[in-house]
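Okay, got some structures for you below.
Derivation of every value follows stated rules applied to the coordinates shown; laboratory data play no part. Because the structure is a prediction, the values reported are computed rather than measured. Cβ atoms are built from the backbone, for glycine too; each structure is taken alone.
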Structure I
Amino acid sequence: MKLRDIRTFVVGNPPPHYGGRYFVFVKLMTEGNVHGVGEAYCVPFHPEIVARMLEDVFARYLEGEDPHDIEKIWRRVYSAGYTQHPDLTLMGVLSALEMACWDIIGKEAGQPVYRLLGGRVHERLRSYTYIYARPGDKTNVYQDPELSAERALEYLAQGFTAIKFDPAGPYTAFDGRQLSLAQLELCERFMQLLRAAVGTRADLLFGTHGQMTAAGAIRLARRLEPYEPLWFEEPVPPDAPQEMARVARGTRIPIAAGERLATKYDFARLLRRGAAAILQMNLGRVGGILEAKKIAAMAEVHHVQIAPHLYCGPIVGAANIQLSTCSPNFLILEGIERWQGFHAELLVKPIRWEAGYVIPPTEPGLGVELNEEVIARHPYRGKELHLEMAARPES
């Protein structure tokens, strides 16, 4: 079996853009006409350039290769251009291509990918969602604790048992920083009202995006501790694991981190320092499915759990499901509400979500197929990147 062809898709994500402004998908074909799909997450270039990157790396390192040879392909791409370093751009590209290879491998074997990586451990996967805005909201749900508490009760009624939110304010290219007293007060107010609303029926996940210094994060964590959040997410920027470890030592709240990291080497630095109790690898950036499985195994040795990150399209979501199903130390799965809306439209058969849980598919490979007719109707016409940080310091 040899890889012979590649197609790329840049898909505009219509308003309200939950999951990002666009998605970048790839489809690989073999000489035997078996195909596999993948997705690159948040590569910091225009998506059309990312599509060309996918094609270039495919032509250099994958075309004519057997997709079963994941380790050989991975090492060659990881070392491309004399790098051998967790480069986020190259790893985003490699993740999409590697994911597509696993989809092909599973289809050839007639098995879901999780069957080939150790087999099913979990019959269903607990999921959570951010609290999202809705059309007609009279205030900003991300800054209004009363409205967020109301929305949390709506999510509980749907079946969710865990909810995430981030009231800490903008994240900028100049973080970390100290939050103001007003911001600290708002964060504590969110925790207070949400805990009062949901009681012990749901876990509360306090999301941040590296806005703080370690000292500032510890100040905030001490305000949040009485409300028992399940985690405190990426409180400091991802470039200094020793500072993340300072926060972990300074609070009783479990630290979750990893969405902006790539490869086992980045995650090993977190684990060696005891910097996180929960790892949040994004499979469209981390280096692919096998790399994520290796990270999950390293975490298992340290009694650390995994909670795969998702703020992109449904192919990364499908890969997350495969990894989670076969990982003993799986904790919880991120979703964008109930995996419905445009994410479901992009798939021939939507991901199955029932009363707060994702049900792993039994179809071979990743268990999903792209709906190329829908994709064709949604080209991306913008210039903005998938996600962008504020360009000025927060005053």
Structure II
Amino acid sequence: MRQSKLFTKTKKEAPADEISKNAELLTRGGFIHKEMAGVYSYLPLGLRVLEKITEVVREEMNAVGGQELHMPALQDKTIWEKTDRWDDAKVDNWFKTHIKAGGETGLGITHEEPLTALMAEYVQSYKDLPFAVYQFQTKFRNEMRAKSGIMRGREFLMKDLYSFSKNKDEHDAYYEEVKAAYKKIYNRLGIGHLTYVTFASGGIFAPFSHEFQTISPAGEDTIYVDESKGIAINKEVYNDQVLADLGVEKSKLVEQRAVEVGNIFTLGTRFSEPLELAYTDEEGKRQNVFMGSYGIGVSRLMGTIVEVLSDDRGIIWPDSVAPFKVHILGLGDTEVVTRTATELYNEFTAQGIEALYDDRQEVSAGEKFADADLVGIPFRVVVSERSIKDGGYEVKKRSEEKGKIVSRAELLELLSVK
């Protein structure tokens, strides 16, 4: 991508109504555009990041046997009535509308009901179990107060996986597989060192559910972290009995603010029973399918990464999700600089190294440096008459203060696709 052709432009200031760090930096960097409160467009740079986060999550869900599908956002009212989750008095964040031909529908807030109803068409015998399916789906929640940029919106991208097992033992084994997969995801996204498995309320089928909470001052949750054990406890379940059950000493806990970036729940037969998802066991008896639910807010993850991996100059994207691997800055409009920078860009492209080339002629060197820091691409390569005279290219990591001059061969080795 040549920056001169990119229709988006960086901004020195964010809109006055954006108070969260992620919304401010992503808007200024040209990653997102606010359409209304809690609703954002993902511009070319932002979409590249969102798709890379999605792919990391997809790879880890496939690794634990998840089968990907895609379900409608429009919801059948009758299915949700069977589980008592259609009434606004029970679930108060629906977006609902009337169908012109008659009837009422809603925009999906989650997908336990429709997916359970779907599986009743495919599960008959114990031989059909276990399995798990997942999707990346736009969810809609009529939040009273949308805030925190893309970390809490009225429309957002979510990965939701659901497991279908014969019994609790079979479910528990898979539950642990997904828990381990989530840890891999956060490590790959560069926030694993700040993200803790957090014990939360478990409902009627398990003593606990598990959240994945990333330490951040922007977080809405209060958690208590045992750093030696690598676990945390949500404030909602924090009491002496829970500490005793988990073998945690109160004196070792540190109170932190955190962002919930994922959760896993044991559903049991909460949805399979009312929606008649059952199977015939080895003895010919009908049994309700035992279910689990595993969610990750993909767009929320993007906002969280910006909140915790940025500095006073801008974003610092991890290599795994950066819109491009390298940002080429051509400084000066001389023929030798333009030719050298363009040749480097073409070579990167040929070798599959994703590069954003700042070829803008009317922009000063200072503005280019400021924009590069704001956009936060992992490597910056400066091509100037000075660098050429010194023997090559000045390369610097976004997280480092100073760069160094390297030859073309050294640069290609550094940035080569592994």
Computing helix-only ellipticity at 222 nm (-39500 (n - 2.57) for each DSSP H run of 4 or more, over all residues; to 500) for each of I, II, the value -11000 comes from structure I
If you rank structures I, II by relative contact order in percent (Cα under 8 Å, 6 or more apart), the highest one is I
Note: distance in nm of label points 7 Å out along Cα→Cβ at positions 91 and 131 at 2.4, derived from one of structures I, II, originates from structure II
The value 12.9 for mean projected area of the Cα convex hull in nm², for residues 3-146 alone, derived from one of I, II, belongs to structure II
log10 I(q)/I(0) by the Debye sum over Cα atoms at q = 0.08, 0.14 Å⁻¹ gets -0.53, -1.25 when computed on, of labels I, II, structure II
With FRET efficiency 1/(1 + (r/R0)^6) of positions 67 and 371 (r between Cβ atoms, R0 = 30 Å, to 0.05) computed for every candidate in I, II, 0.85 is reproduced by structure I
If distance in nm of label points 7 Å out along Cα→Cβ at positions 43 and 99 is calculated for I, II, the one returning 1.2 is structure I
